[in-house]
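No value in this document is a laboratory result; all are computed from the given coordinates. Bear in mind that the values here come from a model prediction, so they are computed numbers and not experimental data. Cβ atoms are built from the backbone, for glycine too; each structure is taken alone.
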Structure P
Amino acid sequence: MNIELQVLGNALRSIAEEMGATLVRSAFSPNIKERRDCSTALFDPAGRMIAQAEHIPVHLGAMPDAVEAVRSLAPRPGETYVLNDPFAGGTHLPDVTLVSRTELGFAASRAHHSDVGGREPGSMPADSTRLGEEGVVIPPTRLDESVLARLLERMRNPEERGGDFRAQLAAQRVGERRVSELAARHGRERVAAAMNELIDYSERRVRGAIAALPDGRFEAVDQLETLEGELELRVAVAIEGDEIAFDFNGTAAQHGGNLNCPLAVTRSACYFAVRCVTDPDVPASAGAFVPVSVHAPAGSLVNARPPAAVAGGNVETSCRIVDVVFRALEGAVPVPAQGQGTMNNVTLGNDRFTYYETIGGGQGACPDADGPSAVHVTMSNTLNTPVEALELDLPLRVRRYAVRLGSGGAGRHRGGDGVVRELEVLEPCRLSILSERRARAPRGAAGGAPGQPGRNLVNGTEVPGKVSLDLAAGDVLTIETPGGGGFGKE
């Protein structure tokens, strides 16, 4: 990579990062300003990703579908479009995406809003069966003040929601302005040429890394947990030359509940796995994914048809897709033992407040190192909500927040430990939990022991991994997250 391309590539990445910083620092909700459950990126005029901030993998890998959905409407400079429809470029309904034109393409931001309506506070019901139950469905729509006002009328805590929308709009304006300044400083043609070269450069590096892997077909099966039983995830990974293909034939049909994935989320999980096993430091442009193809049967769990519910697919099934892909790739490259395999989604709320959190756990051990403890792994890259911020903004009290010592699997290298998070609610509210790895433990690798599965408890009594119920003031929720698997025999 020549010097000028490095300068322009870093400039484009810094614009995406500044957009993210603007969004985080301007947001109203703890979910965005503290947990940083948001993502920002830049795209070229053809809708190809050019640069992204280091944010949420499940957001960023799926964001090109949102940009393409808006691009097809031929937006004009100065116009911003909003969407969250999982079957028109979104992931799940709380993830709201804004897309606007820049002088050389598009700027996009995606943020998880703490509520977008629906029948449960927080818009993450554990038992939804149709998309409309999960909140307001927004197809790609030009955003103006009247549209925003109508959306806020259908959401809980509209003042906070409006603040988060305006934070996203501020991030869009930063992206538009900085791209124009870059074009003025270096010339439109040079910046456009650099965009093309960044895509080509990423593609060359990823193709080279794939070519270094052994050719072959590698298969694996894993399971998702439901109250009615288990759903099977099945993948075949074919490596041939400098290309890699994922085939999910044999995966369960789409679920009557909400563990379904739109195809964009499935692709996103596969892209993440490819980055991990090939060249993690390659610039994250569209070129990195050109050698990757994904086939998922229509109407399956990993390519659901509308109006399927998807609240859990984006957060839980996406993690388990990564697990099953890594399990298949064990036959080709060294991969770590399984991590917690879940985001441990907790939502608490009523008409006055909403709290949403994904909770970290143990990562699997590697061939040469112990797994880290108490971290967000695979498709989540958020922070936790600090105790001080949580108690200041919400009617909740943190009774305990600690590492779940000994929950990681034993082995030559130990799996990381999960965490224990215990919350007392100070006013009546609804609870929704979407979690995995409560029945099946994360696997060890090369003879390592599995990690401990997770547990959810209300007032000391265990509740299912997926549940919605009423809580009274004084009730105590305890989440014990899974530990990662160990690697190798002790």
Structure Q
Amino acid sequence: MEIENIELTFLSLDDYQELKKAMIEAYSSMPNSYWKEAQINSLISRFPEGQVVIKVNNQIAGCALSIIVDYNKFDGSHTYKEITGDYTFDTHTSNGDMLYGIDVFIKPEFRGLRLGRRLYDYRKDLCERLNLKGIAFGGRIPNYHKYADSMSPKEYIEKVKRKEIHDPVFNFQISNDFHPFKILKNYLEGDDASNDYAVLLKWDNLYYEKGMKHPNATKKVVRLGLIQWQMRPYKNLDELLHQAEYFIDAVSGYRSDFALFPEFFNAPLMAENNHMQEPQAIRELAKHTATIVQRFSELAISYNINIISGSMPEIKNDRLYNAGYLCKRDGTVERYEKLHVTPDEVKVWGMDVGSQLKVFDTDCGKIGILICYDIEFPELSRILAELGMDILFVPFLTDTQNGYSRVRNCAQARAIENECYVAIAGSVGNLPKVHNMDIQYAQSMVFTPCDFAFPANGIKAEATPNTEMILIADVDIDLLRELNQFGSVRNLKDRRKDIYELKMVKRS
């Protein structure tokens, strides 16, 4: 299936007929296991935020239904019928302290895309925003009936946890940070596959604040995943993409919102064309770009993360550019270009300059992307800041510590003068079999403004120099808003527009 768009949205009653059909397909082993229209209407009316669907190409692929309960009112050995108020959802209360999962499913044809993880991640974010203690639900163990004659439910669960037995539902739930709390007998009517048992699973909200009544309106913390990429020989494109997926998997495992690759991270593939002149070799490398972008888009969807592809050579209208792609987790893809190419890129490769400068709207706010040398021209990031950018990403490639220092120091200056976060990611290692790409020097970092709410030295996180690794850092967008208005200095607000101005030239 070719995925053009993936969207997580609130469930509407207009979706009911499609939802009913999807539930019948998802629960084919449990006849008549679908919610009636009146029940869905009740859920939406009581708690619209708790009812979401994932749509792929505008078709329902999965769903998650939830209520809020006062958990102290229910005995630890409750049944599904009791927790839902005999399926009326009268047990829902906005004054409750626990988000309770009523249902979650993915249609069979869409399994394998990690869409279920997106639904669980949404529930976690919702739980944090509403300041609830955590999430609870009764989890099915659909393979238990195969072992019921030889072991107890507790023994079965322990074997599943030790990977001695495979249970697709329970394995998925514990891999998403839910821990088993209690065995529930006679939990769900008609669940013969689980032999009438279920496992009470919980996820604790570490950010819960007792006594705080007002929920956070929006997610305010964005998690960045920077990939400090090791330049090493690869047999072919598939091997390089396998390594890239390894890192994407790693940073998404920490629930990162972005994965940032370095500039020209795919350069090792030029080794197979090292017998050619440099201009021809890099043009051969450009032939891989479309395939890499397509694969990155698939991985962005599959791992539920926005991927910034660093940069790659690309030929457009017979001209060679240094370009990259923002592959969003909703399936959309946007392009950016290097606007200032270095003298070496012109001299050795015949690289042409780009002309596109823009901010990108993402599910984590507005971001900007500048490739390496572009960060050394302050006008670009200032224009992006005026367009509302909160986070600036800089994929780079530098061979010496001198070149790295230019990128690093300019990037930190951009964070201060534009009151934004700046994340830089580069490559390390050596490529002795690739002309003009012999050595690399890098230290990936995340910079902040310098004020009391931020680190005193303006460095949020830094990788070990010249070592392959990932760097994970959280940045708080609300702190930028406070800085804009109440900072010790206000670099954006205090500009003297009466004596100078900056504008972007419109080109046909």
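Values computed for the structure shown
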quantity: Structure with the greatest value (metric FRET efficiency 1/(1 + (r/R0)^6) of positions 161 and 473 (r between Cβ atoms, R0 = 30 Å, to 0.05), set P, Q); calculated: P
quantity: Parent structure of the calculated result 68, 50, 34, given that Cα extents along the principal axes in Å, for residues 193-432 alone is the read-out and P, Q the choices; calculated: Q
quantity: Among P, Q, structure where distance in nm of label points 7 Å out along Cα→Cβ at positions 57 and 449 as derived comes to 4.5; calculated: Q
quantity: Highest-scoring label, criterion being relative contact order in percent (Cα under 8 Å, 6 or more apart), among P, Q; calculated: P
quantity: Computed 0.7 for distance in nm of label points 7 Å out along Cα→Cβ at positions 33 and 393 - originating structure among P, Q; calculated: P
quantity: Per distance in nm of label points 7 Å out along Cα→Cβ at positions 281 and 369, the highest-valued of structures P, Q; calculated: Q
quantity: Source structure (of P, Q) for mean projected area of the Cα convex hull in nm², computed value 20.9; calculated: P
